[in-house]
Structure I
Amino acid sequence: MRGFTRVLLTDLPVKVICLAAAVVVLLFHRVTTLTERFISVPLQVSTPAGLAVASSFPKTVRITLRGAGDAIFPILEEDVEARANLDMYHAPGEVGHLHA
């Protein structure tokens, strides 16, 4: 047991740096091998009764799906929704801007 501990603790900083580098390489590999797919879907805006959006907003938004190709390509545009819920605002006035 004593020999194992000595081998484990010998050059510990180098071993930790190598392990951290391996994790970074693994994460970089996973990110670069993901497939991206772009779809455009209509934006549905929900406002409280008696209030309306005073300025124009995008009618469609572009959504990026990122993942394994066999997982994201079967997803249809009809399967995805984009919503902006403004029901939390009850008083008239400018409260923010919608950005796509």
Structure II
Amino acid sequence: MSETRTADLVLAVNEIASNSVAHGAGCGTLTLWADRQSLICDVHDEGHLADPLAGRRRPEPHDAGGRWLWIANQLCDLTQLRRTPTGTRIRLHFSLD
């Protein structure tokens, strides 16, 4: 990955992981792996997002929060959000091309 894409990866993962600690019962699980085309970062925690479109709408300037997932959506090639029986799973994909 280029230096710029690596910086995007670090910022996106930091945003998601920090939010996981702040809102996911104080902890979460971070898993990273790569295949031939992508680097994937998976964060799972015990938090619950009620809004199925979280991170898809640009936050308003007066919004107190909600920027973390929007930032990740802007930096990643694909951001997946899944509610699970035990919490929330966010998967970030970065192309290795």
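Numbers below:
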quantity: Identity of the structure behind 34, 32, 20 (criterion: Cα extents along the principal axes in Å, calculated), options I, II; calculated: II
quantity: Top of I, II by mean count of other Cβ atoms within 10 Å over residues 6-13, largest first; calculated: II
quantity: With distance in nm of label points 7 Å out along Cα→Cβ at positions 14 and 46 derived as 2.8, matching label from I, II; calculated: II
quantity: Structure (I, II) behind the derived value 1.00 of FRET efficiency 1/(1 + (r/R0)^6) of positions 30 and 86 (r between Cβ atoms, R0 = 41 Å, to 0.05); calculated: II
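Every number here is computed from the coordinates shown, using simple stated rules; none is lab data. Being a predicted model, the structure only gives us computed values, none of them experimental. Cβ atoms are built from the backbone, for glycine too; each structure is taken alone.
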